[in-house]
1. State the single structure among 1, 2 that was used to calculate mean count of other Cβ atoms within 10 Å over residues 30-37, giving 18.5.
2. Determine which structure produced the value 9.6 for mean count of other Cβ atoms within 10 Å over residues 46-53, calculated from the coordinates; the candidates are 1, 2.
3. Give the label, chosen from 1, 2, of the structure having the highest value of volume of the Cα convex hull per residue in Å³.
4. Please state which of the structures 1, 2 yields 28 when relative contact order in percent (Cα under 8 Å, 6 or more apart) is computed from it.
5. Of the structures labelled 1, 2, one was used to calculate helix-only ellipticity at 222 nm (-39500 (n - 2.57) for each DSSP H run of 4 or more, over all residues; to 500), giving -11500. Name it.
6. Starting from the value 38, 23, 16: which structure in 1, 2 was Cα extents along the principal axes in Å, for residues 86-133 alone calculated from?
7. Once FRET efficiency 1/(1 + (r/R0)^6) of positions 102 and 126 (r between Cβ atoms, R0 = 25 Å, to 0.05) is calculated for every structure in 1, 2, which label goes with the largest value?
Structure 1
Amino acid sequence: MFIGHSSASVDPKGRVHLPSKFRDVLVKNYGRPLILTISDRCLAGYPSNYWLERYEALAAAEYTPEKGDLLRAITENAEECPIKNGRILLPARLRKYAGIGHDVVIVGRIKMIEIWSKEIHAEISGKYDTKALSVKLREIGF
């Protein structure tokens, strides 16, 4: 499973070194390329089989025009990102979407990872209300 977070830098060609703790999980447990797509203010990286499961679950629900738009957005903004020399390529259009410059934070989300602009991640995590978060975590059993 993907847990924790790591800082990394994007090189001039748009490549980022995938930390070994995430790379090892991907290679050992999934053995397939990462599917990178847009998410909530960041990029989401899914093992390809998990991405397909999530897509198929959404596609199986009753059709609505909004769902059609969502499925289109998910697929047209997805890229297969094989790991080469420990790095993955973050396509320019996806970097632009997520506001990614030179520094990123890679966050484990159990079955997926998120790749954040360092600045946006700091802004969001800086807004956490630790007391309210502690209460909520206890409510849900963590």
Structure 2
Amino acid sequence: MHDNVIEYTPENEFQIAHKRTRIIAFLVDLCIFCFIGILLGFFFGEPIEGIGFELTGIPALAMMLIGFFLWPISEGIWGQTLGKRMLNIKVVTDHYELIDITASITRYILGFIDYIFLLGMIVASSNKMNKRIGDMAANTIVIQI
């Protein structure tokens, strides 16, 4: 058996993660990302009229890299983002193997399509594995651990 296969045992029975758990995990990750953005904006940004900051140059690049690390890189390395880790869910392949960076980036890029008009929620509601478009393209599922 491969080292990257999550071994199935009766104690380690896989259950597909609920849509609400996935949504909460995403919102936790989004709050973390926004909090970091607020901190960067406060210290390095230019205030804009109303509420907010404009980030340019290195701070803007740092924010982009933080977002990239928070979602596709952390999922590609550990199978989880911070939000998923807090809610005990994990992204694995359809064969219950740990995903790689390529699958994670595929999920991330197609995530933008999933969030337009809540298309991902509609697609996930229409299949028993709760797969959104990004999961279908990357051949991944999200399981409760």
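Just so it is clear, none of the values below were taken in a lab; they were calculated from the coordinates. This one's a predicted model, so the numbers in the text were calculated from it and none came from an experiment. Cβ atoms are built from the backbone, for glycine too; each structure is taken alone.
1. 1
2. Answer by label: 2.
3. 1
4. 2
5. Structure of origin is 1.
6. 1
7. Top value of FRET efficiency 1/(1 + (r/R0)^6) of positions 102 and 126 (r between Cβ atoms, R0 = 25 Å, to 0.05) goes to structure 1.
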